[in-house]
Structure I
Amino acid sequence: MNRIIRDRWIAALRSGEYQQGRELLRTKDGTFCCLGVLCVVENEDIGPDRGYLDDEFRQAIDLSSEQESILIDMNDKDHRTFGEIADYIEGAM
């Protein structure tokens, strides 16, 4: 993943500006999963009720489907905070 994109994403996750949600990139009530925050940072149009990144976008930012799955599990199944997810991204990507 491009370091500039990664660093903007990490900063956004740690900013406290986004309320964390589960299962969807962005919910109608304004919560985000960690990947939804990435979409906002990169100006990727996301409507409510989407659970996954578009393949084109994921490929453009050089995020593998395996990395996407790990991040989805961290956010949705493991209930990791945005700060914990940011730490993972910083160390692993």
Structure II
Amino acid sequence: MTASQVVRSHPDGAALTVWVVAGARRSEVVGFHGDALRIRIAAPPERGRANQAVSRLLREQLGTRVRLASGAGSRRKRFVVPGLSVSDLVKAIDDLVD
């Protein structure tokens, strides 16, 4: 699996598919899960806490804002990274996973 398989073009920039494991010991990007970036989050999957934690982690790791576009109640989520090109997001993901 490569970062280019989890990133797609979006009218606002680039879209990133993630697979979230909530309630983990610590929050971290751990690799890939199928066609998604696998992220462990320490926050519980209650009342949007895990979604907020994933958004915060991605914002910190990518150095740019992100927006949850779909999957609020699911492990599989899609985030939009406004203003970032697909190639720039792929490079950033590659740097995170290496």
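Quick notes on this structure:
- Cα Rg over 2.2 N^0.38 Å, for residues 22-69 alone - highest-scoring structure of I, II: II
- With helix-only ellipticity at 222 nm (-39500 (n - 2.57) for each DSSP H run of 4 or more, over all residues; to 500) derived as -13500, matching label from I, II: I
- Value 2.1, calculated as distance in nm of label points 7 Å out along Cα→Cβ at positions 38 and 62, assigned to which of I, II: II
- Top of I, II by mean count of other Cβ atoms within 10 Å over residues 14-21, largest first: II
Bear in mind that the values in this text are calculations on the coordinates, not laboratory data. In this text, all values refer to a predicted model and were calculated from it rather than measured experimentally. Cβ atoms are built from the backbone, for glycine too; each structure is taken alone.
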